[in-house]
1. For distance in nm of label points 7 Å out along Cα→Cβ at positions 79 and 247, which of P, Q scores largest?
2. Given a value of -10500 for helix-only ellipticity at 222 nm (-39500 (n - 2.57) for each DSSP H run of 4 or more, over all residues; to 500), calculated from one of P, Q, which structure does it belong to?
3. Rg and Dmax of the Cα atoms in Å, for residues 31-86 alone computed as 11.6, 35: which structure among P, Q?
4. From P, Q, which structure was Rg and Dmax of the Cα atoms in Å = 19.6, 61 calculated on?
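Nothing in this text is a laboratory measurement; each read-out follows from the coordinates by a stated rule. None of these values were measured; they are calculated from a predicted model. Cβ atoms are built from the backbone, for glycine too; each structure is taken alone.
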Structure P
Amino acid sequence: MRSLLAALGMFTILPVPPTMELTPQLNRRLMLAFPWAGLVCGLIAGAAAGLVLVCGAGSTLAAMAGLAALTGVTGAMHIDGVADTADGLASRKGPDDALALMKQSDIGPMGVATAVLVLLLQAAALASEPVAGTTLVAALTCLPMVGRIAAVLATVRGIPGARPGGFGSLFTGITRPWAATLDASLVLLTCLAAGWLATTNPCVAGAFVGAATLSWLVGWRWQQHLLRRLGGLTGDTFGSLIEVSQTTFVLALALALGLVP
């Protein structure tokens, strides 16, 4: 519970007791609690979407309300990360110059375009016809939890950091592979349960699991590109991994559910 509270205090704006001192041991536990902090955020987003649906305002507004709640509760931290990463990569400069550009407080046109496109893709997938009603609520609930596993997998030992002393360096190379695998397995079981509870249709439950698995594969490929391009990972690239994985999850889920009879 302490690790979960620490994760909520560090990565959300929820009013939880602050963590005064970070240690390598706490960082490891905090990172393993990261997906479950995402589940808390997902429950808030799902509740916002559910309220809109109960009022009869439709799936489009429900999807937007859920994403707005999720972005708000996280302080847009990961959206900022994917925007900064896009600016750095789009510069076509060497690793040092790209990292320096990513560290700047302002966001360039590529970053703005990427952030808008990511949110639009997520909203369009969530508002699509196959993802409707209780399935939309379940998808929003699982979305941030699934995305954060991509970040956990990127903190496995052996994956280097790009900027010593940066925020991301606190979590680079600290997670044991078996612990990350266990975390991912528990998230898959949670997705399976969420899909089943939403519709009692085993095909829908399977689509949730398949979409989550695919999102991590895409996240891994994105991670490999970042390592080749920048030589390591930073806090911004962790944010980009989360958003790439989340976007893949909802897109894959919408497409898969469209095939469910």
Structure Q
Amino acid sequence: MYETWGPQDEVLRSIPFIQDEVQYTLIHTIVSGEDAICYKSQDGQVMYAQTPGYRGWIWMSAQVQGRDREERLRELCDRLGEQRVPGFAGDPDVVHLFARLYAAKHAITFQPRMELQAYQCEVPILPEGVAGAIQEATVRDLMDVARFLVEFAYDAYGETVELASRMQEADHLIRSGNLYVWMVDGIPVSMANIASRTPRHARINAVCTPLAHRKKGYASALVAQVCRIILEEGRTPILYADGANPDSNRVYQHIGFRVSGRIQEIDFIRE
């Protein structure tokens, strides 16, 4: 039996969820949205959270196994009804089973998109000998940040986008006060953003160094310094990295991040 839930629900403070929270921190962000679609099992062992138009995230306690797992997922499929879900994200085993059940129910197909490594950093390691310093991004950095976002779209998603299409996003990131750049001789050479905060964690994203400035340790130094800012707030820095990108995973591990689980993204294919 599934019921709706919200951002103040005790399930977010349960020990089983907290043990997996680094992987599933985005659930905090999703459930805080006014139009979020959120269901949980009555015993709090399964949670589903979705922003309409985006993938639904599913968390299932490790205590749920075997036939019980499939029965709970089948029941959740029924609870979703005819809602149009673009895809799912969650533990690889759980989300593959859930996708098969949902696809069979709706006569559609699905394909894996990206597998993410979830990381957390309790003791950042600052690289030595890196020129430059961290600085909060300002409106003077608008064009540079927009250019970074163009490169990030291509590097992360293989998308070619126009500079003008990233100006509004760049302005929003700068005005949030959560975007940081690494400055060398007055020029931004790398960026990193604190995307969201929860009671226990803060998530870093949009880490990007333009091609001309790579292999100089700028991103490593910047992310390590951002980690220090987060730790001073009393939170643990976390982030997701593309599991298929060994370079970025190696960089994060070298500055103190440790793997804390995997997330599989799956998309549905409709005619």
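1. Q
2. It was calculated from structure Q.
3. Q
4. Q
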